[in-house]
Structure P
Amino acid sequence: MGLAVVRSLRGPRKLSTTQDLEDFEQELVDQYLLASMGAGVCDSTVNNDRAAIFEFIQFLGRPVWTAEPADADRFLVRQRKDLGRSRLTVQHKAWAIGHFFDFLIGRYQGDIHALAGCVVAQPIDEHNRPAKADYGTPRIPPSDKETELLFTEWRDSLEHARKFRTAARDYLAASLWRRAGLRIQETYMLDMRDWRRDLGEYGKLHVRFGKGSRGRGPKTRLVPAINSVAELLDWWLVEVRHQFGEDWEHPDAPLLPSERQDPHTGFCGRVGDQTLRDGLAEATGRWLPDWAGRLTPHTLRHYCASSLYARGMDLKAIQEVLGHSWLSTTTAYIHVESEHVEHAWAKANQRVAARLGTEEG
């Protein structure tokens with residue numbers, strides 16, 4: 001996106017007319033968006049932030065630097081109650097406004113006070129800042145028994161599938177969500193060179209398109225091929241991948257291809273996310289109908305986190321596998337059985353009893 005050239009806000013000026021106030025306000029917004037682009041925030045995020053800020057300014061009806069928390073309260077209530085915006089939409093608007101005011105306070109508090117005689121306050125505070133929109137709506141995954149049933153039936157059906165290679169591809173993708181906790185984009189963006197069998201005891205997947213914060217581009221990580229992932233990828237490369245095309249040895253060819261050829265590279269095209277979603281939905285409808293319409297790639301990511309935790313992997317290690325920036329995010333992915341607390345208490349008592357018995361002996 002393009003931004004207008006903005007002059008220095010510290011240049012000599014007065015805010016004598018309505019036009020002066022509007023121009024100054026516009027320059028503040030432009031400076032914020034320019035800083036966001038300099039930080040590497042992607043164009044779509046910058047555009048969405050700009051729209052939210054100007055919507056708030058229009059709602060406010062007076063210079064933006066005069067906003068107070070009560071103004072943000074009314075704005076957010078209107079978004080939810082009058083306009084019927086979703087929780088996620090309201091959350092993003094509030095965060096955009098909050099980041100903008102952090103910028104004003106951090107960079108231009110003194111200039112705004114000198115020109116407008118106003119001390120800028122943060123209108124999005126701890127009282128009205130929306131919590132993360134998916135809080136309160138956890139993606140509880142299916143049980144181990146249900147998951148094992150689905151994938152066992154799916155695997156056994158592959159040899160009889162009308163299109164073996166695409167059925168096997170969809171099965172592999174879902175297995176990566178289940179066993180390695182990959183996001184769907186991380187999965188379909190894998191190339192042949194991203195499977196590094198030579199790294200570590202199990203080999204590692206080089207995830208080059210991990211989710212970055214606030215649109216700051218992809219975040220990379222290496223995911224160990226534990227939990228039978230190495231065996232799955234070996235099967236895929238030996239038995240299936242070459243059936244899609246002769247590019248199977250090229251490092252830049254997609255690991256999960258489509259049936260079409262890319263006219264620009266001559267390689268197989270890259271499979272799309274909807275195709276993989278459809279593959280999971282079809283398999284779920286056939287072999288786990290109670291979860292039809294509910295089992296998503298991201299739910300399997302939650303299943304991966306929960307199953308690794310249940311098998312004894314610590315939270316920090318699971319955080320690294322999933323690629324979370326914050327451990328608190330990882331804890332929201334852990335869904336334990338209802339008797340987990342009782343089991344943990346019993347194990348703790350056993351350890352204490354064992355230690356005391358050793359000490360007495």
Structure Q
Amino acid sequence: MQVSDFDYFLPERLIAQFPPAERGASRLLHVDGSRLEDVFFSDLPRFLCAGDLLVFNDTKVVKARLFGKKGSGGQIEALVERVLDRHTALAHVRASKAPKPGTKLIFAENWVAEMVERRGDLFLLRFAGEESVLDILEAAGLLPLPPYITHTPDDEDAKRYQTVYARDPGAVAAPTAGLHFTDALLEKIRAAGVQTAFVTLHVGAGTFQPVRVENVAEHVMHHERYSIPAETCELIRKTREAGGRVIAVGTTSLRALEAASRNGLLAEPEGDTDIFITPGYQFRVVDRLITNFHLPKSTLLMLVAAFAGYDTIMAAYRHAIAGEYRFFSYGDAMLLERARA
């Protein structure tokens with residue numbers, strides 16, 4: 001397929017710049033083949049059954065954007081893509097001239113890092129001092145809101161661009177399907193006999209990178225780190241054996257589960273993945289998907305088209321635009337049924 005097959009026109013006014021006034025006060029489009037149903041996210045429990053399993057991504061967004069200067073004085077901006085250990089990280093670095101190995105970078109006047117080496121498009125940075133990379137980001141970093149959100153991140157974003165169950169710091173973008181869940185909704189779902197489980201996939205900045213080739217098959221996917229706890233693997237196995245449905249909350253949860261099952265059901269419960277899911281992919285684990293709306297020509301739009309069917313998704317997007325749903329990270333959600341073979 002061609003990247004242009006995944007294009008659509010979205011009026012700018014439908015790009016959600018802020019979250020709804022209350023967490024969970026979003027709309028939900030249920031997509032089941034040609035059947036489209038407009039409801040609210042608070043209606044989700046009526047689409048679930050006892051014995052179903054919801055799988056969430058518990059990654060926590062870090063304040064990954066740092067501003068500073070080179071030792072020579074030139075201005076720089078760094079976006080930490082992955083924290084490797086207490087003192088080293090891989091980052092995207094913007095500067096008038098790319099820093100060379102050995103260059104000192106000074107962030108927020110207080111923290112010094114050395115550029116060690118290039119690794120593809122990323123720079124390996126080693127931070128000096130006693131503070132860990134995560135401590136430095138918390139003290140000096142800014143929340144890395146997506147490029148289509150135009151305001152400067154504030155205290156409200158610090159709360160709302162984070163799921164209520166986030167616990168493992170490392171993402172530079174939120175697993176946005178999870179932003180709709182409240183503690184009260186989770187309690188209601190569990191009380192109805194629906195089980196919940198967690199995976200961790202630290203969302204990287206590559207999720208916002210445009211596809212720069214026209215032939216979809218030529219796109220090189222970015223890597224992200226994932227891990228799936230043993231208890232989650234066991235819950236998935238038991239759910240499938242009992243005939244329940246595995247429901248991924250977000251494309252990141254789905255990518256982790258499907259990546260882990262390339263060589264058998266959850267055979268690789270941790271690792272790096274560059275899984276690129278496009279129409280024709282055979283899903284091994286996930287039966288249903290809760291997701292937000294995705295950008296035109298994006299790999300995530302290709303993923304949901306693979307899951308629910310290309311024609312189904314494009315029709316659903318036309319319906320959502322006509323119905324003035326709110327789009328992208330702070331926008332509304334969809335519940336997708338997997339296309340029938």
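Computing distance in nm of label points 7 Å out along Cα→Cβ at positions 172 and 212 for each of P, Q, which one ends up highest?
Result for distance in nm of label points 7 Å out along Cα→Cβ at positions 172 and 212 over P, Q: largest is P.
Which one of P, Q has helix-only ellipticity at 222 nm (-39500 (n - 2.57) for each DSSP H run of 4 or more, over all residues; to 500), as calculated from the coordinates, equal to -6000?
Q
Comparing relative contact order in percent (Cα under 8 Å, 6 or more apart) across structures P, Q, which is largest?
Greatest value across P, Q: structure Q.
Matching task: 47, 29, 20 is the computed value of semi-axes √(5λ) of the Cα gyration tensor in Å. Pick the structure from P, Q.
P
Only the coordinates and a few stated rules stand behind these numbers; no lab work does. Because the structure is predicted, anything quoted here is derived from the model rather than measured. Cβ atoms are built from the backbone, for glycine too; each structure is taken alone.
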